[in-house]
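Please go over the structures that come below.
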Structure 1
Amino acid sequence: MRKAIFGSLGSAFAAACCAGIPAVLGALSAAGLGFLVNDLILFPLLALFLGLGLWGLWDGVSRHGLRGVLVLGGIGAALVVAGIVFQPLIYVGAAAMIGAALWNILALRQARQGRLER
C-alpha cells in the first residue's frame, strides 16, 4: 500500500520537475536541492517512482483482485510520460496515479474486512 502511495506522489513530483513548474522548482531551490533540476537526474527518478507506484498497485491487485486499479495506474503512468512532451497530460496522469493509489487503499481495506465483491 505504501509503495503505491509513495510511487504515485513521487511520480507526480518528478513529473512536475520535468515540466518545469515554477512553484516546484522554486521549492527545490529554496530547500537547497536545485541540483535535482537536471534531466539526467529527473528522468531516471521519474522512471523509478513510476515503477514503484505500478509495483505497489500490482501488489495490491494480487491481494484484492480488482484489475481496474492497475489499469488506471498504467494509463496514468503512460500519461505522465507523454506529459513530458505535452505538459497538460502530466496533471491528468498524476491525478490518475493518485486516484489509483487511493482506490487501491480502499479496495485493500474492504478485502481485509471481507466486504469486497468482484
Structure 2
Amino acid sequence: MRTILTTALLLSCSNIFMTFAWYGHLKNLANRPWIIAALVSWGIALFEYLIQVPANRIGYTAMNLGQLKILQEVITLSVFVPFSIFYMKEHFRLDYLWAGICILGAVFFIFRSKLFGA
C-alpha cells in the first residue's frame, strides 16, 4: 500500500507540472508566438518527466500497467478540475462530475482484483 501511495503522490506532483505545461500558456502566454509557448511548456514538462518516470517505475512494482494508467487518469481529473476553475477561471460544469463518476467505475474494474481478490 505504501508503494501505491508514494506513486500517487509523485504522480500528483508531476501532473501539476503537466497541467501547467499543457494549459498554462493559454492564460500566461496567449499574446506570445506559439513557439515561445512551446519552449516554455517543454521547460515545465521536463520537471513533470523528472517526477513522472520514477513514479511509474515505483508504481509498476505494485500495480500493472492498466492500474497505473487509471490511477494517472484519476489524478489528472483531480488536478485538472481545480486548475480549470481556480486558475483558468472556467465555470464548473456537470460534465466534470459525470467524467469523475465514469473514472470511478474504471477504478473499480481495474483494481477489483486487488480489492476483492477476484
## Note on the structure
Working back from -27500 (helix-only ellipticity at 222 nm (-39500 (n - 2.57) for each DSSP H run of 4 or more, over all residues; to 500), computed), options 1, 2, answer is structure 1
### Query
Quick one: distance in nm of label points 7 Å out along Cα→Cβ at positions 17 and 33 came out at 0.6 when computed from one of 1, 2, so which one is it?
1
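Any idea which of 1, 2 comes out highest on distance in nm of label points 7 Å out along Cα→Cβ at positions 57 and 89?
Between 1, 2, the highest calculated value is found for 2.
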### Which of 1, 2 yields 2.1 [distance in nm of label points 7 Å out along Cα→Cβ at positions 73 and 97, calculated]
2
### If log10 I(q)/I(0) by the Debye sum over Cα atoms at q = 0.18 Å⁻¹ is computed and equals -0.99, the structure in 1, 2
2
#### Entry: Structure with the greatest value (metric mean count of other Cβ atoms within 10 Å over residues 9-16, set 1, 2)
1
### Message
If distance in nm of label points 7 Å out along Cα→Cβ at positions 49 and 65 computes to 3.4, which of 1, 2 did it come from?
### Response
1
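Any read-out appearing in this document is the output of simple, stated calculations on the displayed coordinates, not a laboratory observation. Owing to the predicted nature of the structure, the values given are computational and were not obtained by experimental measurement. Cβ atoms are built from the backbone, for glycine too; each structure is taken alone.
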